[in-house]
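Just so you know, all these numbers are worked out from the coordinates, no wet-lab data involved. The structure displayed is predicted, hence computed values, not measured ones. Cβ atoms are built from the backbone, for glycine too; each structure is taken alone.
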Structure 1
Amino acid sequence: MKYRFLIILLLVPLELSAVNFKTADSYIANILVQKLDAQALSTTDVSSVNCFFTNNEVNFVKLIACKNYLKETYVTDDIDSYLSYINQLVSLRVKITQIPEYSKVLSAEYDEVNSKLYFDIAKASYQLGDYEQALSFLKKIDDTLDEDSVYHALLIYGLVYFEKGNLKKAKYYLSRINTVSNYYKYSQYNLALISMRSSWWSEAEEHLRQAVNVIRSPVLTKEDEQLLDRAYLTLGYSQINRKGFRDAKNSFEKISLNSHLKYRALLGIAMCEIGLGNLSKAAPVLKFIMNKTNKDEYIDALVILPQVYHHADNIKLSVDYYNQAIDKLSRYNDKDSKSYPKTDELIGYFRSVEPWLSYEAERRMLIVADINNSLTLTNKQKDNSEKAKRAVISELKNHYSYLNNKMATKINDYIKQVKYSLAVIYDESVAVNE
């Protein structure tokens, strides 16, 4: 009974998402290509044009200006502007065959430049979830690529194969990343996930410790902090799995109080206290979780709490909490999974549950808004712009339904387990009274 729910908890850090925004991106790219082909700047002065874009910058007027500038500029005179312009279009899912500047760069026959361009396209393709295109361009890279980009390319190779389910190839590429590389910490974290898929717990924990040791420094970036929290969380649940409760508790306690994983960490701490026999410490932690969140951790705490009293032989309270769990789980499951929150509420929901998904959705909504505000569109292009927005929301709704269905399955399983636990209590009571 004590470890009945650990497998469900352990799987949380291992899930890979199948969410993509290909339909919305396709609408956006088609509008952009048409406007770039047809629209010229009102001014012919391109001497002051800046073709360099930040990672999150979306500026269509600037793109059009840059295209006009490149028309008047030889590749060899400003290769960096060509590369920046092409990378920006690829990040907006414009097909390579629709970017004439790409062919112009290749025709210049600079191997080092071409390898860097192939790498940039592979990186953008991976980020967009286009794994086949990512692999295709990774294979074009030759030995002229700089060392930092080589290790980044190996990481992308590993992540692509991980996403595709080929763990052997994923492990091969991730293992080739050198300890001095900035991408070593990511390789070690993902190697840990691969090991956990095969239940090689000791190996997984060694990879996680390597990641933690690399990340820890006096000054951490926000990205480092998030990876460090996830590494400690994954390490803690791995340690729980092999009943190393003291070590696991120590791992969970290192997770930031500002992390969106904090309630998952607190749940882990409660499980550790149960494993150590400190039942009086576990119950308050579980109650705190139930008072502070209504997410997955609430459901887990709701079901684990009565077990604490059951193991403490407080039969009355355990029965009360088991019955409360059944009642609350049943009502939770009665919610209409086909109804969706309003658009702002839907994005807000994912902002708290899966921040990366909210970011990707909001980024595309801003791109559509910029298209509408910056460009003069035909009626058909306006229609495609609206279709792009609807496609983003549709993808969020699909994932919302997926999460609801997954939650319903989990709740039904929990209800069965709770009813079984109650049956055990009643059977024990009958046996005592006979």
Structure 2
Amino acid sequence: MPESSLQPSPEIKSRSGALAIVLIALVLLTWPTIISCNLNGRGAADDLNFHWLAIQQFAQQWPSPDLSDYASATTPGYHLILAPFAEMGVGHMGIQLIASVWSIAFLGLLAWVVSARFGPKTLVVMLPMLASMYVLFPGIWLLPDNAGWFGVLAILLLALKPEPSWKTWVFSGVILLGLIWMRQIHIWVAGVIWLGAWLGSDAQTPDLKHLFSSTIERAGRSIIAIACTVPAFAALVWFVELWGGLVPPTFQGMHQGPNLATPGFILTQLAILSVFFSPMLWSRLKEIWKYYGQWILVAIIVGGVLGVIPESSYSYDAGRYSGWWNLIAKFPVFADRSPIFALGSIFGSVALVVWLNLVSKREAWIWLGAFVGFTLAQSANFESWQRYHEPMLLIMILLILARSNVVDRSIRSVMVGSVLLAMVLGSLTLNAMLHAQPVIQTGETQTRPQIEP
């Protein structure tokens, strides 16, 4: 075999270099804070008063940990993986460094996909993700968020494959099983697996009018996909029976919803993020309005309903606080409804239509299903917190940018928008860290004020 055939292609070299730069940036943003033993702020509070306690409990009980109740509202996979290291005597800082591998895997996989489109510019496009406190903090403190997002991202990428097969659904089912052991809330992504099977390949993907055509063929694929997700649902049912609810007994009554404001709040967040890509989106919106104006009108109606009907004022007791809720609190409300929230919901709904119009028909269906499933799952949580939503929205935006042919005409505006968005998110992250207060570790599970100050 010629020696030259063993050398990686220039494209692989370029993508590998881009990936390395992103991961180096991530390590530089997280490891110094870990090594400095920074234990200030919300991330450290959730770490010390919840997840670190669960890890220590499992380490003390190793190799037979009691999963019936522990100091985390999530399933125990994240803690079980780290518990043997704690049992061997690795300290808190060492466990943080080990746990940061989840963030490296999550952002590494995302950066690799993004690099196929943007090459050396990958770091610029990834800056908003690196700057978001809701992605950065789980890379510093012991929070299972990024472990969950890694699984979600992997399943989404499999669902977006243009030629899926039974192997796709088997791999997705295996990942989903691991994901449910990390964060039970992500059971929603099973619907994406089913939807991908129903749609079939790019050539088999129907429009709305023919969504239920070729029913026997589509049902056959879907049955296989559903069967592949049965182990994940069985695991979830097992946990529900073990706990007597959707969360361990200690946390029951603290997270159960629903919160009807969450759909509009998620759309409002999408509207805010979309502002930074408005030159590209506005150009596309004008084309959509010319040929498919009815979809814009539908989006306005849906966004209006979700933005006006539920109460949307800032309210701690109703789970509507922190993040962009703090901005909403600065504006007047009428009958417990915020005009800013209503407008955000409408603009976010229109923005969603435009984002979906940037990709192929099959990918648009997948993203619509993912967005609806994710929103419904999050609405079941009483706490409508930005920390639960922003990473998913950033994943969607970055993958659409990476996979859309339309973006080639707007590379410059994407670069500028990414930098400006990163500056905004980074300033919020920096402000949160600079004003963070030292955590008082009590050694017992805390109440809501300590969960999300």
Structure 3
Amino acid sequence: MSVAQRNKRPQQYMQLTDKRGLKLGLLSVLLALSPLASALEFEPFVGAGVAYTNNVKLTEDNEDSDQILNGLVGAKITENDGPLRANADTSLSYENYLDNTYGDKYWFNLNATAGWEMIRDRVDWVVRDYFTQNQINNLDSDTPSNTQNTNVFSFGPNITLPLTDRQTITLRPLFSDFYYENSDTDNQQYGVTADWLYNLRPDMKTGISGGATTVRYDKSGKNPDYSTYNLRGVVSGTRPRSEYRIEMGQTNISRDNAKDQNGFSANLNWLYTITGHSSIRAYAATDLTDSSQQLLNSQIDPGTGDYNNVQTSGDVLRNKIFRVDYIRKDSTLNSNIWTELRDLDYKESPDDREVKEIGARLDYQVTAVVSTGIYGRYNYTKETDINRDDKRYDTGVTASYSLSRKLSTRLNLQYRKKDSSSNNDGYTEYSAFLGLVYGLGSIPTPGGHGY
């Protein structure tokens, strides 16, 4: 590849990320940074690495090996001073496939939240932006050819209105914009929710939650616009070691040029603190929703479900989910064990599926400069409309060594396997990665898992 061709790569990447999607990401950062420049904590990082895989295209037959050079620049930004706050992780990574299996890849990522408490305990403005990558078809292998850039931008105030010592009304107007690089499902959502809560006693509240959202697609000829209305009863409370919130009610969806949908909706959020270092969380829900809302929810709160188990679509769907997370964090051992059961019923598109997943990640600090880790995940997905079954197995080990306070190196060995009832859609892969980072960032390993 010539120098001129290489110089074109960043320009081609910027075009692919789309003017609107990238501008929204940058706009969010500017909103977070412009009023806070004097008080920000700014931690840049830079890294490089090399990876080897024996099956770069993740194919069942005719496996091709490749070596991948990785580069990374990024920064972590925090501000929590008075009424202004900002938290952002942003990075730009580069992948060069030495055997030219794929062209050079540039992946931009942003996880940014900024807030301004305009009136203390009354009006709090929040802006969020998540620029990341996900699979175009989540049943296919997660190769660069099946990867698309996505951006989720949301903005709105939280307004709290105390009526009496026991009664409070909370209003949350919200605008959201969703961008998908290789999809016809770009859309904007305008909505408002309102909660009325009554303090039955110091540790328990009850009330009513309702809301309305209008969804407008950029290509409404391919995806019908619609409006959602919901009304639910709410019970929430705190105990010495736990807290919970339960909602139950009705959701109605009025659609343009498609059948209206109505049905029962409910969710349960329960957190129990086992010790000062460990906790368990359970989340269960059934709701009429869309894949964009599932993407936003998973970015804000991963405990509400893994978006990798959802197919991006312009359709509305019935989402049934049960997820349990166990988390432990202390000076030597950090662990996360989870299981997720999901049933997705798309109303028009043939994407119905059932998902069963279990996974674990354990990191152990051996000494002050040496740490190790082990991880694994099993995912079973049944696409019921076409009677297809897929089983995925991921497992690996990591070892890190701190050369100085900010300079560290990391080794990752990974094994992945997929069995599929669809012909030629299975694969087996072994990969290794060695990276060096200066700062607080980490280079994503091949496959995009971020282990």
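Which one of 1, 2, 3 has distance in nm of label points 7 Å out along Cα→Cβ at positions 79 and 423, as calculated from the coordinates, equal to 7.2? This value belongs to structure 1. With respect to relative contact order in percent (Cα under 8 Å, 6 or more apart), the largest value across structures 1, 2, 3 is given by 2. Work out which structure the value 22.9, 72 belongs to, where Rg and Dmax of the Cα atoms in Å was derived from one of 1, 2, 3. So the calculation was done on 3.
One of 1, 2, 3 was used to compute mean projected area of the Cα convex hull in nm², for residues 119-230 alone, and the result was 7.2. Which label is that? Clearly, the read-out refers to 1.
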